[in-house]
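Below are structures written as C-alpha cells.
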Structure P
C-alpha cells in the first residue's frame, strides 16, 4: 500500500508554472481548472488546443506561423505545426546576458562557469567554422564526448546550421560506436582526447583511430583537450585541435537556419542489446515543445533554477537537461564516477553550486541507500526543491529513504518515458502529492493507459503501457527505414494506431503510475503476466543482497521464474536465506512471483544507461546469441550465466 510522503502547501502550488498554465488555459478557453486531474483530461481530449497553448505559453521562437497544429489524430505519421519555421538552437540561445548558463566540474578538475553571453559567442564562432568547412543542413555531426561544455557548444553550433546532432558516450566500445555512427555516416566528429573515471585517465584517441579506419564518411575530427592540455593528434586522420578549428572572430553572429517544425535535430539510439541499435530521428520542433512542456510545467523550471542531471552524452537525459537553456536556467554538468573519491561527491557538489534540481538514476539512489549515506546530515541542501529519478523503477523503500535521509520538504519526481520520445509519459506534478512507489501523474498531452491482455484499459491492475493520442516528440522516422516497416513494428504492430511502448505499468487510484518492468521481459508463469519490479522492490530491502536480476526461463511448456542474486559483501546464499526470500516474495507479491530457482552470480549486467538487461540474461540461459555486448557497461558479466548446472533440473 503506497504511503503519502509529501504534499505541497497551497502557497507553493500557486507559485508554480503549472498553476500559471492553468490560469492561462482557464482564460483562453473559459475553464475553471484548479487541480491537475481535470487539466490532464482536457489536455488529452483537446490535443490540438493543448499543444497550441503550450506553443504560446512557452513562447517558442519561430519566424513563420503555423497553419494547423496537427493534420490528423491517428498515429503514426502525424504532421505537426505545418508551416512553422524555427531553429532549435535559437530557442536554446534566447538568453545572451551575464547570468550563468553552465557550471561544469570533472572529477579531477576544478569547477568552471560560463555565462549566457559567453555561450552565445562560443557557439557563434564554432558554427562559423563548421559552415566554412562546408557543413550543411541535414548532414550529421557526431559527438564522442564526455559530459562537458564543449559537447553543448558542438550540438548548438551544428543545429544552428540545421545539421543533425548525434552522440554517444566515450565509454562505448569500438563496435558500439560503429553500430551507431556507421549507420548514420556523420561528416564531422567531435571528440575529447580522453576522460577520467575513478581518478584514472582513459585515452579516447586510440579508439577513435580504430573507428575512423572503418568509417570513411568523416571529413574532420575535432579534438578537445581534456585530460591533457596539448594532446598528440598527429595520428588522427583528418584531426585538428578544437583551438585551431574554432574561428577567432569574437564578433561572429549566429545566422540561425529557419527550418520546418519537423526538420531533424537529433538521432537517438535504442540500447541495441538484442541487435543493431535502431536509429530514431527526432524533429527539432517536436523535441523543443515537449522538453519545454516537461521542464517548465512538470519540473517547474525557471531562470532562478540550477538544474543537474547525472548523465552521459549517450543518454537522452543529456538532451533533456540541455534544453533547460531555453528556460534560462543554469545547467550543471558533472563528468566522472559518482562514488569517487567517496559516495558523497555529488551531494558535496550539490551543496557547492546550490542545486535546486538534482536528477539521477534509481540505481544511484538505491546504491547510496545501501551505503547508508545520509546527505541531510553532511551537506547543506537548503536550495534543493526537486529530486528527479529515472532509468528504472524507484522502489517504495527508496522513496522512503529520500524523505528520511535527503530532505523532508522536497518534491520527489520519479519520471519515465524513453529515448524514443526523448521525454516522459509519466512524471512530476509540482501541485500534487507524492506517494511511495508512484510516479505522480501521467504527463499533460499524454493519453496513457494500462491495457490488459485483451487490450482493455484497466486501473489498479498491471498492464501494457499504451498512449492513445499522438504527441509531437514521436520519432519522425527511423534511419534507413524507407518503407517505415521498422518504425511500425516498433510501436504499432500490436494495437493499430495506438503507441505500445514496451513497459508494464499500473495506473493507481491516486492517479499515479507504477512502472513494473519491461513488458518484453515480463514473466508469464502459468500464462499470468508478472512484472519484474515487484521482485526488485523486495530485493532492494534485503541487506544480504547487493543486486539482482530476474528472468523467465522456458521450461516444460511453461515459464519458470529464475532469480539471480549478487550477494552483499560478507553474505552467503544459504538455504535459510533462500527460504527467507521466497517467503518475502510470497507474502508481499504473490505465490506466482516466487522463483523456482535462486542462483548466486558474481555480477548483474547493465546497459551504459544503467538499466538491467533481463532479455540478454534470458538469451544466455537459453543458449541464444546476444548480438551486441558493446551496449553493456559490463559485458563480461554475461559469462556468469552460461552453462549453469542449476538450470538443467
Structure Q
C-alpha cells in the first residue's frame, strides 16, 4: 500500500480479508514516516534519499512564466523498471512534466516551458516498496534563436541538455528545398534531428544525424508562403553542434525526348531531380540503358518511367561509374510519360539515358530443325511456337551463341499457360543444353529467347524429341546401351532380392566428356542405391552394394549433356566369402567376382597383441587389395594395402577389448584374385 495520510486521530483497524475460499497467513508491516521536504536550486545537483517504502521527497523552487527547464536523473539506486518517477508540479499540484529511471539507469525530461510565475515542486516518487536515492539536476536555459540564409551553411551549438535552436527563413509556396547536415558532434543514433516547420508549426520535412555522421533531407516543396523555422532538436541529454545547409532549387524539366537518341541529364544541387517527357502508346515495348554515370554511391541515381497518372511502371539504377538497364516493359496506356532522374542522397552529377522501342520477334520452330534467333535491340526477346503432346520427351541444344556475358542468353520452354517447363543458358561464345523433359499437357508451346541485360546477337536453337530406350538386363550378362539423341536415356529392369549383393562394370564407352555417362541402380521406389560414371573411352565400376528390398530394379543409363554413343553394362551378383581364421595357420582368401570381399573371424582377448603377414598376392593394381582387422563394432583396428605381386604385413597392435574380430579382404575396383594371410595372436 503506497503512502496515505490518516484523516483523523483515533483507533484504526487493520482488516485481513481473504478472498473467496482461501485460508492461510500473511505478515503485515505498517510503516510510518514523513515525506522529505526541502528546496532545490536550479543548476545545482541534489541527491534525495528515501528509507521507508512509500516515502516521497518534495523540493520547491521558484519559477517564472515562460522559463525553460529540463531535468536530469543520475545516480539512481532504486530497483525496478521506472523504479522512481520525478515530476514537476505547479502549486495547485498538477504535473507539467516528468521522467523516470530504471535500476541503475538515468532519466531525462526534455525542455518544458513554465506556464506561470509560481512556486513549483519537484516530487520524487519511488514506485512500490523500493527505497534508495537519486540525483536530480534542474537545468534552465533559453532556446537559441536566429535566422538562416538559404545556401549559406550555419553551425548551431547547444550547451545545455534539452536546449534547442530555432532559425527562421522566408519561404514561398511551391519553392523546392533540401537540407544537408554536416560537422555533427552530438552523440547517439539520430543524436540530433533538424526539422523544417511551416508557419503553422507543422513539420514539412526533417533529417537526423548519428554520432560523427551526416544527414540529408531530400527535396520538399514548401506548401505556403510565410516564415519557416529550422528546428535543431538534440535528442536526450547530448550537447554539441551541427552545421545546417538549406538548398534552394527547381527540378530540371528537360522537355520531350526521342526514342533511340541518347540524352544526358545533369543535376547540380543535392536533392534536385530531372524530368523528361515522351509520348507512348498502350502496348508499346521499350527498354532503357543508363551509361556515363558520374553520380557516386550504390544505386547513386535511380531513373524511373512514370505513366501519365504519375505511377511508376519500371525503373533502373546505376552505382558509381556503373551502367544500368531496365529490361523490356509494355506501356499500359496511351499518353505522355515521364522519365524521372532521381539522384540518391546528396550526390550530384550526370547520367546518359537511352530509351529503346521495339517489337519482340515472333515465329514458329520445328522440332528437329535448328533455328537461329537474332535480336538487335537491348531488351528485345524472340518467341517461337510449336505444337506439343502431353508426355512427349524433349531436349534442347543451344549453339553458335554471339550474345556476350555469363548466361548471356536464356532460352525457356513455356507451356500453354505461360509457365516454364525447362530452360538453358549460354555464356559468351558457349553452348547450352536442356536435358530431357516431358511435356505436361497437349497444346501450343513457346520457345522464349531472352537475352540478358543490354546484349544483342544471335543463338541457334535445336529442339529434340525422342523416346527413352527401355528393356531388361540379366545379371551376369553384359548389355550394350546405345542412345542416338541428345538427352535420351536408357532404362533396363531386373529383379532383385532384399540383401542381394551386387556390383557393376562399365566398359566399351563411346560417350565423350568427363563422367560422360552415369549409370545408376534405382530401387523400386525410384531412389538410387548406387551409381558409376565413365569418361571418354574409359571404364567405370560400382563397388558392392546390398539391395534394400525385393522388387523390380532399374539400371538407368544417363548420358551427360549432348553426348550420344554407347556403353556396355555388366551387373554382377555374389555373396561375400565368409569363414574363420586360426592364428598361426596361413589362410588363402580368394574372390572371383568384381566387388566381392572376404571376411574371416577370430576371437581376441583384451590385452593380446595381433599382427599378420600378407603374401601370395595376385590382385592387380596399386593398393589392389586392402586387408583390415575390424573391431567387434566394425571399426578398423589396423589395415594395409598391397600392390600387384607385393607382400606386406599388419603391424602388431593391442586388442582393446574381448570379442569377435574380423579380417576383411577388400579388393579394389574390378580386380579378382587371392592373398594369403597368416595371423599371429600373442
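Work out the source of 25.4 here, i.e. which of P, Q gives that when Kirkwood radius over Cα pairs in Å is computed. Derived from the structure labelled P. A value of 13 was derived for relative contact order in percent (Cα under 8 Å, 6 or more apart); which structure in P, Q was it taken from? Computing relative contact order in percent (Cα under 8 Å, 6 or more apart) on every structure in P, Q gives 13 only for P. When FRET efficiency 1/(1 + (r/R0)^6) of positions 355 and 427 (r between Cβ atoms, R0 = 30 Å, to 0.05) is worked out for each of P, Q, structure P gives the greatest result.
From which structure (P, Q) was FRET efficiency 1/(1 + (r/R0)^6) of positions 107 and 235 (r between Cβ atoms, R0 = 30 Å, to 0.05) calculated, if the value obtained is 0.65? Walk me through the intermediate numbers first.
Working: P: 0.65; Q: 1.00.
Only one of P, Q returns 0.65 for FRET efficiency 1/(1 + (r/R0)^6) of positions 107 and 235 (r between Cβ atoms, R0 = 30 Å, to 0.05), namely P.
Source structure of the calculated read-out (distance in nm of label points 7 Å out along Cα→Cβ at positions 43 and 387, 9.9) within P, Q: Q. When helix-only ellipticity at 222 nm (-39500 (n - 2.57) for each DSSP H run of 4 or more, over all residues; to 500) is computed for each of P, Q, which one produces 0? Attributed to the structure labelled Q.
Set P, Q, criterion mean projected area of the Cα convex hull in nm², for residues 139-330 alone: the highest-scoring structure is Q.
Only the coordinates and a few stated rules stand behind these numbers; no lab work does. Treat the numbers as computed from the prediction; the structure is a model and nothing was measured. Cβ atoms are built from the backbone, for glycine too; each structure is taken alone.
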